[in-house]
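Below: a set of structures, written as structure tokens.
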Structure I
């Protein structure tokens, strides 16, 4: 009798897990949306040598970098010495957007947090081209974020490293002197 009870508990557990997986696949993704998860795709790729200005806002904190004498400075505080390695990493994330998957023809941007994004990134290249994209909500299942390029209806999922790298404060950008 104990063996049958144990088997019944295992079967019920498997059924619950299967139903949870089915529920997630049906209700977490709108059936009219197509998700492509083949590989990482470059959405925006720019050489830092060709970028003159990068502006981004993350959760209300704005950063505006300009290139002055081949170094990045804060536009509103150009005399503050910045840690160029830290700023270079941030700039690299801003000017190179790689997607893990895409959502074509989304029913709305609101469900991805892109109507009120956590982060807005824009940059200008030295040939005059402007780029702008947004980072919305975090996808609870895998921890990645949703992003959308200005003028493009496609929604992209991007690594959580974009948000975590950009989510900084001004003090962490400053060059520290060793005493």
Structure II
């Protein structure tokens, strides 16, 4: 699929989602991953503020990518689970560092999501979560957090790359998410 076809498919699938709540998993091929992420963030930040949880890119790199795609990063509270310190010194970023503690990640995600102005949460990505955690640990975290987000009534998009590791977690995503979208 060419880049424009991927963009069009993402936009079409996003238009089908419930407007302001629910948990949806997006599954993309590795070669389409960046385009899918960018299109989702353009859609989410068009009218709302929200949270971007990054497990695989530093906040600094992510902000540069988003700004290059004309996405307003001031509307986003970043939770950076990669960098161990203040990175490029952003005020709109909480740094956890090193993909070490799912408990700390869960607590900070829950606290951030309760802020009234936050209307979405973008979780990038299940694939990286599975690199740093055992499957059963990742499944418990995902199950717990999906239920927590559903009670907060915000829109959550969970990203995943289509690969062997993620195939093992797809049944859980299918069961607990409001929808699984394959791009």
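1.0 is what came out when distance in nm of label points 7 Å out along Cα→Cβ at positions 51 and 123 was calculated for one structure; which of I, II is it?
Answer by label: II.
Can you tell which of I, II yields -8000 when helix-only ellipticity at 222 nm (-39500 (n - 2.57) for each DSSP H run of 4 or more, over all residues; to 500) is derived from it?
Answer by label: I.
Hey, percent of Cα pairs over 29 Å apart derived from one of I, II reads 36; which structure?
Derived from the structure labelled I.
Where does the value 2.6 come from, among I, II, when distance in nm of label points 7 Å out along Cα→Cβ at positions 91 and 107 is the thing being computed?
II
Going by relative contact order in percent (Cα under 8 Å, 6 or more apart), which of structures I, II comes out largest?
Largest value of relative contact order in percent (Cα under 8 Å, 6 or more apart): II.
Throughout, read-outs are computed from the coordinates displayed, never taken from laboratory work. All of these numbers come straight from a predicted model, not from anything done at the bench. Cβ atoms are built from the backbone, for glycine too; each structure is taken alone.
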